1. So mean count of other Cβ atoms within 10 Å over residues 129-136, computed for just one structure, reads 12.2; which one of I, II is that?
2. Work out which structure the value 1.9 belongs to, where distance in nm of label points 7 Å out along Cα→Cβ at positions 137 and 169 was derived from one of I, II.
3. Here FRET efficiency 1/(1 + (r/R0)^6) of positions 25 and 73 (r between Cβ atoms, R0 = 25 Å, to 0.05) was calculated and came to 0.30; which of the structures I, II was it taken from?
4. Given that mean count of other Cβ atoms within 10 Å over residues 49-56, derived from a single structure, equals 22.1, which label among I, II identifies that structure?
5. Tell me which structure, out of I, II, gives 16.8 once mean count of other Cβ atoms within 10 Å over residues 81-88 is calculated.
6. Can you spot which of I, II the value 69, 49, 44 was calculated from, given it is Cα extents along the principal axes in Å?
7. Once relative contact order in percent (Cα under 8 Å, 6 or more apart) is calculated for every structure in I, II, which label goes with the largest value?
Structure I
Amino acid sequence: MPDAAREGILARLRAAPRSEAPAADFAVMARKAWPGPERYPRLKRLMEAVQTEFLETTGEDWPRAIRDFLKSEGLSTLLYGPDTAAGKRLAESWPPGAGPKLVPYDRPVEECKSRLFHEVDAGFTTTRGGIAETGGVILWPSPEEPRLLSLVPPVHLALLETDAIHDTFFEVLRSEDWAGAMPPNALLISGPSKTADIEQTLAYGVHGPKRLVVVAVRGES
């Protein structure tokens with residue numbers, strides 16, 4: 001499209017009369033809530049219904065719980081973000097020697113593509129919290145913890161502080177001001193990757209990890 005024509009279209013759009021957005025009543029969504037002690041059990045029940053697994057632990061023991069899980073499942077490598085607070089904690093707590101190995105994501109993907117797709121058994125990420133109403137965890141990818149950590153490995157371990165579970169997605173949007181500071185890629189994940197063919201036969205791991213394991217760090221609520 002010629003520049004003059006494009007500018008003419010944009011000028012007409014800018015000059016068009018504008019009206020105020022209609023008032024919205026969010027009272028129904030704002031009233032939807034569960035007592036604190038009920039949020040995690042509800043989230044767990046809903047996520048387990050779609051094949052999510054749970055590894056329950058404490059704030060002190062979660063690195064050891066992850067290592068024990070990897071050993072018990074025969075998983076030999078765990079990809080993680082070394083520059084996140086949780087990644088640093090994981091590395092500091094990891095015993096040297098034999099056993100599952102930590103693989104830091106500290107190089108451009110072009111330099112580690114072969115290892116990433118063929119040698120990594122599991123990926124570890126943090127979460128932004130969870131949603132009790134629908135059952136799901138919130139991922140907030142960043143340069144330190146990119147999307148591929150949760151997308152490429154066949155097993156995804158997601159660290160969830162149970163005190164950070166919100167009642168609804170509406171509450172997340174409002175309490176964390178996503179309208180004012182929404183990330184370029186926020187994710188809501190309820191279970192492992194799955195798809196179905198025309199005969200409704202489910203297949204897992206086609207577009208992402210075959211297994212989602214929520215590492216639930218139990219809080220007071």
Structure II
Amino acid sequence: MATLILMRHGESQWNADNLFTGWVDVPLSTYGIEQSLRGGEQIQHQPIDIIFTSTLCRAEMTALLAMSVHHSKKVPVVLHSGEGKMEDWAKIYSQTTKTTIIPLIRAWELNERMYGRLQGVNKKELMAEYGEEQVHIWRRSFDVPPPDGESLAMTAARTIPFFTQRILPHLQREENVFVVAHGNSLRSIIMNIESLSAQEIVQCEVPTGTPLLYTYENQVFTKKIR
């Protein structure tokens with residue numbers, strides 16, 4: 001049996017400022033840092049063999065902060081596969097040291113839904129201009145994208161194949177996986193592993209900085225209630 005931990009990043013500065021963020025690479029707020037540490041405390045005794053994050057710094061920050069309080073004291077090491085000298089010159093040559101690290105893989109496929117021309121725009125101002133119902137459709141519908149952006153269905157088209165091809169094999173080998181990503185990229189994964197409908201997933205809320213745990217056994221995911 002393996003454990004899958006899904007965690008949405010802590011509050012970002014633009015979350016705090018009520019701005020659409022999407023692929024804009026902004027850091028955590030002070031409160032987001034606190035959330036990440038508290039989330040880490042909730043999983044500090046859960047064994048973790050490998051970490052996946054998006055390429056956006058708010059997700060990577062959250063993962064690193066959460067792991068800073070992990071009981072194993074293992075050090076997350078960011079891998080740079082395919083990045084030339086960053087990959088070639090970052091090799092670890094001590095077998096002993098290799099036992100003290102946890103590899104962290106960054107993947108754009110886990111990035112937040114791309115919000116197109118809404119990115120950087122204040123949500124309240126957008127409602128004043130276009131109406132609350134239209135903004136709700138852009139934010140919460142399954143297959144309606146915002147202007148020049150992605151729908152949740154389009155986001156799922158990149159996250160689910162990545163999950164199946166890159167993350168699931170670790171779980172099948174009974175390795176415990178920690179995934180730190182975003183509200184929409186995680187919702188698409190949750191939709192897949194919980195077999196939710198399009199109507200059900202648009203009602204799903206993924207809170208910031210709160211780990212969600214699943215066991216994986218005999219090709220079945222079971223959500224753990226804590």
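1. Going label by label, the one that fits is II.
2. Computing distance in nm of label points 7 Å out along Cα→Cβ at positions 137 and 169 on every structure in I, II gives 1.9 only for I.
3. Only one of I, II returns 0.30 for FRET efficiency 1/(1 + (r/R0)^6) of positions 25 and 73 (r between Cβ atoms, R0 = 25 Å, to 0.05), namely II.
4. Attributed to the structure labelled II.
5. Only one of I, II returns 16.8 for mean count of other Cβ atoms within 10 Å over residues 81-88, namely I.
6. Computing Cα extents along the principal axes in Å on every structure in I, II gives 69, 49, 44 only for I.
7. Checked I, II; max of relative contact order in percent (Cα under 8 Å, 6 or more apart) sits with II.
Each value in this text was obtained by applying a stated rule to the coordinates, not by laboratory testing. Nothing here was measured: the structure is a model prediction, and the numbers come from that model. Cβ atoms are built from the backbone, for glycine too; each structure is taken alone.
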